[in-house]
Each structure stands twice: as C-alpha cells, then as structure tokens.
Structure I
Amino acid sequence: MPTILLVNGWRFFFYSNEGSEPIHIHCQKGDREAKFWLDSEEFEVTEAYGYQLSPRDRRQIKKIIFEYFEYIENEWEKFQKMRNPG
C-alpha cells in the first residue's frame, strides 16, 4: 500500500491487490476512508465508496485530488509498471 500523498492529515495511497481496476486513489484519515475513481479524459473524480465521511470531508478530498490530479496519474502509471514489469 504505497502512500503517495499526505495532505491535511489525509493519506492517499494505492492497494497492490486490486487487479486491473481503472485509475483510482484511496484515502484515509483516522477512522475515515474512501476510494475515488479518476477519469483522465473528462478530468472528473467520482466517489466509489466512503466510510465515516462528512460532506466537508468529501469536498476536501475531492479538492486535494483535483489539485494533485496529474501527480496521482503519474504515480498510478509508475505503480502499475512496478506491479507488471515488462
């Protein structure tokens, strides 16, 4: 579970056992956790699930993801290459 970002107490990371799912990011802060899909073509972020999140948490997470969108995409590509070399 490589952590790629720590922002405002939120840890953003990937899970290594999710097969061939499209680009997404997990985030966690205390007992709150979420997963968001990233649509590179449409520059959109969609919540896949969220546990213990307030509306404010959701807004804050999405704002962070949009701010680091390209960075997350690049880290996703590196992560996928590391998982599937060749």
Structure II
Amino acid sequence: MVDAKHIATAVRLAQQHGVTRLILFGSALNSPESAHDLDLACDGLTGWDFFTFSAEIEEALDIPVDMVPLSPASPFTAKIEREGVVIL
C-alpha cells in the first residue's frame, strides 16, 4: 500500500535533491490501497544524480520505486505527463 506519508517523503527528498518536477503515475495514483510500488517521473536531475536520488528514495520509503527521467522526451514520458499528477 502507498499512502500520503510515502508521497510526502518523496516530495521532500525531491526538493532536497533539486528535482524541478515530480510526477506520480501508475498504480499508486490509480489504486494506492493495492499498489506495491511507487511510480515517479522526475525532471531536473541527470547522470549519477538521477540514480543517487532514485536509490535514496527507495531506501527511505522501504517500498520499490520505479523512477523515470522526463528528459529526453519520448512517447512514454508524454503519456506520463498526460495521465500523471504533478506532485512537485
């Protein structure tokens, strides 16, 4: 289950890492009570900073996290932007 505490922690860590945009999508958005992971897309981080942030957020939340970079744009990131919810 994904709850508001998970989301708040994700936003706080994103702010600490300088993420400029964070989008929630997938099962945690559509049915958080049965979600087993957190699907997030972020902008503002590149290279190892992206991977460091991804690892830190998964460790802090103690649930699996699927992190997608929003850049470069692709059909998948366009779908995330259409269907997801911006949380930062």
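All of the numbers you see were taken from the coordinates with simple rules; none came from a lab. In this text, all values refer to a predicted model and were calculated from it rather than measured experimentally. Cβ atoms are built from the backbone, for glycine too; each structure is taken alone.
Quick notes
- Parent structure of the calculated result 4.9, given that mean projected area of the Cα convex hull in nm² is the read-out and I, II the choices: II
- Structure from which 3.2 was derived, distance in nm of label points 7 Å out along Cα→Cβ at positions 41 and 57, options I, II: I
- For relative contact order in percent (Cα under 8 Å, 6 or more apart) computed as 20, the structure of I, II it came from: I
- At a computed -14000 (helix-only ellipticity at 222 nm (-39500 (n - 2.57) for each DSSP H run of 4 or more, over all residues; to 500)), which of I, II: II
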